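Next come the structures, one after another.
Any read-out appearing in this document is the output of simple, stated calculations on the displayed coordinates, not a laboratory observation. None of the values given here were measured: they were computed from a predicted structure.
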Structure 1
Amino acid sequence: MFIEERHRAILEMLEQKGSITTSDIQLKFNISYDSAKRDLRILEEKGLLKRTHGGALPLRQIAAGRPVGTTARDIAEVKDNYLAIAKKAVSMIRENDVVFITSATVGYFMAQNLPEGLRFRAVTNSIIIAEELRSHPGVQIIMLGGEMDAKGNCYDAIAIETIRRLRFDKCFLTSACISPEFGLSIQKTSAISFWNAVIDSSKQAIGLYPKEKIGFNSIVSICPANRLQTIITDWDASEEDLAGFDEQGIELVIVENPNEVE
């Protein structure tokens, strides 16, 4: 097989699977690790994909990840990296903390994986996450009100005014994408003030960003990346992008692949 044919086949695999590893390429084409890495580097230089620590992702403007839907059944299938990030975030909650939990899917996974007996106060703008938190007797819940969108979340002026009257020990948040250059970004302008208010009211802002969101830019920037003190990401995030965050003084917490931990 000519190298051009292999590159086309790699791109087809990437389109079908949504991500690809160097091991996938080695096994599929019976080539060395160095050759697989070189193929990915060439394709990235052509603007056809984005390399990660262990492979590559499709090059696209809007990364995966949406707010939790109108019912728990609308939650996307559990991805190992999303779940690992959520569990790491939960481990950072301390007794009697006041925390804001993002309305995104990773926030729902946080609410699902709280340890028994942990007592803290949770603030959320998601009716779905609030309902999940109700099953934990040690958690006191503040539900942000206002005009609710179709997915059961509130981002309007009433929710923002409530946030400004609160102070969080930690906020756990995410957005469509994050990059060192463009910062946190989303598809619509309507939630910019909401997320900035959350960060303004927090002693510690912690970003929850799976590899699918790292190094991509959405349409609208919320704020610079260094408004976060910490980013929790996974084992396959782009090393180049992580270096950019590190240069900005952001603490990086990289969770391990649960399938590879002994």
Structure 2
Amino acid sequence: MRTLLLLAGLYALALLFPPTPAWAHFQLIYTPQVNLTKAGPVPVRLIFWHPFENGHAMDMGPPEAFFVVHKGQRTDLMDTLSPITFHGAGNDAKAYAAKVPVKRNGDYVLAVVPAPYYEASEDIYIQQLAKSLLNKGGVPTDWAEPVGLPTEILPLNKPTNVLAGSTFTGRVLAEGRPVAGAEIEVEFMAAEPDMATDAAGAPTAEPMPGGSVVVLSDANGYFTFGIPRAGFWGFAALGTGPVTEHNGKPLSQDAVLWIRAFDVR
């Protein structure tokens, strides 16, 4: 009986705290320019990757949802998806190209719900519900509002023009409620994808010694991180989603947010 109880307890802990290697994965919604002046379709890449270290890329299955929210209106973008092969530094992986229609001024909040990814080395599934933002005309509209994902990070700084050297604050939500004590991995996009070749670009930084950069949310779900340099920064709140199992195995349902920082000139 004690053995059964111990096994049950270990399984419950595995659901709540997936093994560390699973935390290094980052779902991208990438386009080089996030502050736009002209209307038109914006090309986007959906890639599951390790961009800080320009490392291993993972195959993406067909996403469960891909949409944009502009001035409170949600537009489905699933019909814009096209499968591509992303050429990482060490391997190729299945990814997706898409186009986002940008017409009026304001924020365009992009969100993807990818298919759960099976990490064989850890015998778990990972599903990173990711958001990134575009803005046209410098007019703020939607950036501070949730988009209704099961778990998401709500920014408290406008994500499309964070000042390098300042701080960024976010709030982790699960089913609309704040998540206390969430473990948030921080990722710098040291290698950016080349949109013309769908290949990894040259890395501009090296991963930090000591492993992943991690911050914790406070009792009200807030966290703050100092942004040391310009570029794209990602935040992944690990295992904060309400779903903890898929196909009979543990699932880490993570909330991911990408922001863009700029140097003051």
Structure 3
Amino acid sequence: MKRCSFKLVFSAGLLALILLSGLLAPLIAPYDPNAIDMSVKLQGFSPAHPLGTDALGRDMLSRVLYGGRTSILLALTATALSMTFGLVLGMLGGYFGGFLDAAITALANIFQGIPGTCLMVAIAGILGPGIPNLLLALFFTSWAGFSRIVRTETLRIREEPYIEGLRSLGARSACILWKHIFPNMFTNIIVLFTTRVGRCVLSIASLSYLGLGIRPPAPDWSVMISDARLDYRSAPHLILIPGLCIFLLLLALNLLGDALRDQFDVRSREVKNL
């Protein structure tokens, strides 16, 4: 439990630090992230530019502080949309069963049968780069996984004796779903949400690197990595710094998901204590 608590505190603190640095970027960034100054291009670490400058003389520290804002916001939005859609379909299919369940399961199988990265690249390539199309690509590749997990949990919970008792007392299906089934899977949903946000961040970075997501000159970490492809040999900090930021964000999200699962999953905790 001490190890789990340390993991939870460390991951939550690291994630809070990343989020706060992005939120407070307009106040703490020393320069405009898009201000070009060719006289100081490709400089190393210095008092004026603590993290150096890029090929256009833009301050790396300012761009790093601003860089996480777009990716994190997009990842949270895409995950929330896909989870809400998958949650509704999964609960309806798992609770009512029959033709509705078969239709939702078949639709989810179709989307999960297509490799997620290929589908995202196809959608973004057809619709073109841009934030709305990026959100659409992330949504289509994420909702099916949420739906299947929620359906499985709903199938398990609906067989509990208290659910049978509620039905025999004449409780409405909407009341049972919202007030009794959903709260019993809420902790699992929170854990799943944190892990899926990390996947969305990585997907956004991949698409933006390919030029199908966030577009320059936006101060985004993945865009910074893409812009550094021509100069990373002479100035390796251009690719190492934003890459480290993405790594730390994914590390914080994954550790937070693991810590929350360890805290909330009573059965796994009992097995560890045996």
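Just a few scattered comments:
- Source structure of the calculated read-out (relative contact order in percent (Cα under 8 Å, 6 or more apart), 21) within 1, 2, 3: 2.
- Origin of the value -23500, where helix-only ellipticity at 222 nm (-39500 (n - 2.57) for each DSSP H run of 4 or more, over all residues; to 500) was derived from one of 1, 2, 3: 3
- Origin of the derived value 67, 40, 38 (Cα extents along the principal axes in Å; candidates 1, 2, 3): 2
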